[in-house]
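In what follows, structures are represented as C-alpha cells.
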Structure I
Amino acid sequence: MRTKQLRVLGVSGSPRAEGNTDLILGEALKAAKLNGAETKLIRLSDFHLEPCNACMACFKTGKCVIVDDGQALYEEVTNSDSIILASPSYFQGVTAQMKTFIDRVGFLALARKRQDFIGKVGGAIAVARRSGVSSTCNQMMTFLTALGVAIPSGGRVYAIGREIGEVLNDQEGIETARQLGNAMVKALN
C-alpha cells in the first residue's frame, strides 16, 4: 500500500505557452488530480536548456557538466512517479525543446544506469493540425521505454488542433487525454 501521494509530472515541449499542447496536457493532469495525484505542468520553453555536447562526463560523475537548467529538469522528472510528455508535431517529430530534453535527460539516465526510472509510469501526447501525431508520439514513447518507464494500456494520445484552443474541439483527443491521466495514477495503485 502506497503511503505518499502520487506525483504526476506533465512536460510540455511546445514553445507556445497555453497553446493546444498545454491545453490537452492539462486535461490529462486534471484527470490525474481527480484520482488523488499531485500534479505539475512544466513548460520546457520556460527553462534554459542547452543541447547535449556528447562530452560523456556524466558517465564518470553521474552529473551533467553543462551549466543550465538541465539538472533541475532531471530532478523534476526523477522526483515524479508518473511522467506525461507532450509535444506538437513539427515536421513529423517533436519540437527542438522536447528533443533537447530527451537527449539531456536520456544521456544522464543512461549514465546513471536508468536507476532513477525504476518503477515509473509514463505516457505521451502529440498534437498536430493534421499529420505527424503518430511519429511524434512514437519519438517520445521510444524515449520513455528506453529508460525502462512502464507504459500502461492507452499510454498515448493523439490530438488535433492548430489555432490556439482548437484542440478543445477534438472530443476524442480530450477523452483519451483524460484516460491517460487516470492510467498514470491507477497503474501505480
Structure II
Amino acid sequence: MAFNSFKQLSDAIRELGSSYEKANFIQPLQFNLPDYFIEDRQFVMKEGVVNNSEYALCENLIYPLLQEVRKKYSATLTLWSHQYLAYINLISDFSGYVVARRSPRGKIVFDRPYIIIVEAKKDDFDGGWEECLAEMVAANKLNQESVTVYGIVSNSYTWEFAKLRNQMFVKNLIAYSIFHLEQLVSVVHYVSQMAN
C-alpha cells in the first residue's frame, strides 16, 4: 500500500488503527541562526525562483532549514532525502525527508526514523497529513519500541506539526510560517530536540 493511497485523513486514521486529537504541544526552543543563513533565505525569497516546481520549493526552502537545524544534532541524527520506508505489507513508499537516529554502523546505514517530513503538494495539507501519518505509523513500527515519532507537513511557506505515540496522532493547533523564520526554526529545533 502506498503512503498516499488514502482519500481522507480520517480514512488513514481508521485504516491504520490510530486516534486523533488537536493540541498545542510545541514548545519552541531558542535557536541562534547564523547571519549567513538568514541572509541567504532572504535572498532566495526575494531573488530566487522558488515556486516554479515542487522540487524548487523543497530544495530552496524546506531542505536548507532542516539541514541547518540538523547540524546541531549531527552526532546523533541524520537527515535523509527520499528514503524508502517499508513495514512488511502495511506500507511502502519513498518519504520526502526523514530524520533518523545516526546508526552506530555508519552514516550510510538507515536507522530508527524519528521525524517524517512530507510536502503538501499543491497546498493539499490534508493529503500531506494522510501520507505523513502513514509514514509515521511505519516509522513507529520500524522503531520496534514505544517512541514518539514527529511529523511535519509543509508547502514550504506554511509548516504544520504533529506527533504519534502509541497510535495517538496529535496535530498541533498552530501552524508556522517561513516568513517568521526564527520562530519556525525554534519549532523545528524543539522537534529535533524531542526526537534526539
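Where does the value 5.9 come from, among I, II, when mean projected area of the Cα convex hull in nm², for residues 62-157 alone is the thing being computed?
I
Match the computed value -10000 of helix-only ellipticity at 222 nm (-39500 (n - 2.57) for each DSSP H run of 4 or more, over all residues; to 500) to one of the structures I, II, and report its label.
It traces back to II.
Comparing mean count of other Cβ atoms within 10 Å over residues 70-77 across structures I, II, which is largest?
Going through I, II one by one, mean count of other Cβ atoms within 10 Å over residues 70-77 peaks for structure I.
Moving to a separate point now. Which of the displayed structures (I, II) returns the greatest value of Cα Rg over 2.2 N^0.38 Å, for residues 6-77 alone on calculation?
Top value of Cα Rg over 2.2 N^0.38 Å, for residues 6-77 alone goes to structure II.
Next question, about the same structure. Among I, II, considering only distance in nm of label points 7 Å out along Cα→Cβ at positions 150 and 174, which has the greatest calculated value?
I
Quick note: the coordinates plus some simple rules give every number you see, no bench work behind them. Given the structure is predicted, the values throughout are model-derived calculations rather than measurements. Cβ atoms are built from the backbone, for glycine too; each structure is taken alone.
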